[in-house]
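Trainee: Down below are the structures I want you to see.
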Structure P
Amino acid sequence: MNQAIGVIDSGVGGLTVVHELMRQLPKESLIYLGDTLRCPYGPRSEGEIKTFTWELADFLLEKNIKLLVVACNTATAFTLEELKKHLSIPVIGVIKPGARAAVKFTKNSHIGVIGTEGTIRSNAYPRALKSISAYLRVNSLACPLFVPMVEQGVLSGTEAEQMVGETLLPMKEQNHIDTLILGCTHYPLIKDTIQKVIGSQVTVISSSEETAREVSTILEFYGQLYNGTKSPAHRFYTTGEMGVFAKITEGIFKESAEYFQSVTIERAVLPY
């Protein structure tokens with residue numbers, strides 16, 4: 001089936017999921033929509049997050065996608081179950097895949113989670129982790145400065161290290177975790193800086209790889225993997241300014257992406 005996989009995010013972070021999808025599913029076409037105009041979602045109300053997420057989903061549904069990946073942890077936390085309930089195509093979030101990966105790697109059952117204010121406020125990761133093992137200890141920390149930093153293209157260097165160091169100090173001082181979940185898809189773009197600050201003894205987990213694996217499994221289950229000979233056609237949309245979005249996209253994929261467009265999103269009518 002030559003329909004595309006749709007990926008939505010609050011900004012550029014979900015491109016880390018797209019990159020992994022391209023690696024694991026090289027024949028599949030992908031359509032990405034990043035809401036950079038209204039990013040970040042973390043400080044917003046639950047109502048705003050739900051409305052914005054439905055607007056992004058509606059835009060991609062008009063492109064006849066066969067599966068939707070909600071590559072924003074905050075949107076996943078507040079909207080995933082509603083999307084699953086009301087949409088006729090499979091919908092995958094990034095929280096449960098990230099939780100499963102962390103449980104695989106932890107040796108002392110003490111896991112740290114960093115994310116936006118919204119994701120941490122939702123308590124979605126502790127619930128997902130403890131649904132796998134009730135014996136886990138989970139420490140969560142909101143990092144509201146990270147997403148704006150990434151959206152501005154500050155991914156490494158002195159400024160990034162200072163901001164990450166100051167933000168992660170409470171997590172580092174506890175000195176008990178052996179696994180850290182990057183509970184926001186923007187954070188893998190500063191993973192090297194986070195690893196440097198948190199220390200080599202801590203395994204840093206991005207949900208991107210596990211999410212892509214889940215997409216592959218579900219498409220195979222439904223017989224929707226593309227097995228034809230056409231080359232994939234990827235499209236990248238943003239609601240905001242094109243310059244930084246294109247720069248970060250090309251930085252991730254190490255080449256010029258073939259299709260960029262800035263778009264205006266129509267207001268969604270929520271299905272409830």
Structure Q
Amino acid sequence: MTGSSLAIDISKVDDKTRTTARDCIAVEEPLEIQLSSATASGSAAKSISITMRTPGDDGELALGFLLTEGIIRSADQVASVTHTGPDDEDGLQNTIRVELQADVDVALDKLERHFYTTSSCGVCGKASLDALHVSGQESLGQHTTTFPRDVIIALPDRVRLLQPLFSATGGLHAAAIFTADGEIVIVKEDVGRHNATDKVIGALLISGRLPGNKFGLLVSGRASFELMQKALVAGIPFLAAVGAPSSLAVQTARKFDMTLVGFLRDSTFNIYAGAARIGN
């Protein structure tokens with residue numbers, strides 16, 4: 001076990017034979033995200049999320065999650081990000097604690113939403129589309145960077161070459177940040193699309209590159225509401241998905257003047273919102 005993948009013995013069956021073989025599978029482990037603030041009574045840590053993830057880049061995942069859920073607004077509000085607790089039997093630490101700066105006022109005892117995330121569904125009990133306006137999110141229509149069609153079409157194959165764990169296991173999603181000239185800035189892999197997205201957004205946050213209004217976000221699989229929300233909060237106006245979008249993802253893109261591309265495969269794609277950002 002390497003942390004992100006695990007080699008196991010399996011039986012391979014075809015129409016004539018059954019043979020023993022070695023296979024590599026993606027690791028899925030729970031990660032508890034804790035938040036600690038000096039303004040809270042006793043600075044006690046509060047567990048605010050449990051997500052099933054592929055180990056690796058846990059700090060980026062935690063910070064991306066906290067940012068896109070509106071709990072923090074910048075990297076300056078974070079004092080430290082550390083794994084805590086004992087190692088499990090595989091040597092993994094599955095709890096990460098984010099300590100906020102002393103001047104950040106977060107009422108931990110009043111955090112009413114307790115998030116349980118699975119690798120397939122994203123954040124369960126997600127608030128409605130209207131809640132994004134309540135939280136202060138605004139249109140991204142003023143960000144007009146154009147992404148050429150040939151750049152968009154080339155993205156899936158180019159990102160696939162940067163997915164070593166997918167190549168080994170065939171069982172991981174990816175999220176990638178890219179520029180209008182086709183530079184792949186960051187690629188992260190995870191069993192969950194939303195986790196991979198939190199990881200790339202967390203990496204942008206740590207490196208001081210948010211809001212990401214000159215970037216695009218590519219996700220494997222479908223485009224869901226929670227992925228559109230994460231892109232919106234990060235200031236990323238362009239989201240491309242290899243799979244289909246949901247109705248709420250399309251509504252979100254249109255309401256906040258974002259670009260949404262779906263079914264990006266085999267040199268074709270569909271534009272569901274924001275066609276003006278796509279060049280010839």
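Computed from the coordinates by the stated procedures, all read-outs in this text should not be read as laboratory data. Note that the coordinates shown come from a computational prediction; the quantities given were computed from them, not determined experimentally. Cβ atoms are built from the backbone, for glycine too; each structure is taken alone.
Trainee: Of the structures labelled P, Q, one was used to calculate helix-only ellipticity at 222 nm (-39500 (n - 2.57) for each DSSP H run of 4 or more, over all residues; to 500), giving -14000. Name it.
Mentor: Attributed to the structure labelled P.
Trainee: Of the structures P, Q, report the one carrying the highest value of distance in nm of label points 7 Å out along Cα→Cβ at positions 151 and 167.
Mentor: Q
Trainee: Another question, then. When Kirkwood radius over Cα pairs in Å, for residues 63-214 alone is computed for each of P, Q, which one produces 17.9?
Mentor: Q
Trainee: Compute Kirkwood radius over Cα pairs in Å for each of P, Q and report the one that scores greatest.
Mentor: Largest value of Kirkwood radius over Cα pairs in Å: Q.
Trainee: Given that relative contact order in percent (Cα under 8 Å, 6 or more apart), derived from a single structure, equals 18, which label among P, Q identifies that structure?
Mentor: Of the options listed, only Q reproduces it.
Trainee: Of the structures P, Q, report the one carrying the highest value of percent of Cα pairs over 16 Å apart, for residues 103-174 alone.
Mentor: Q
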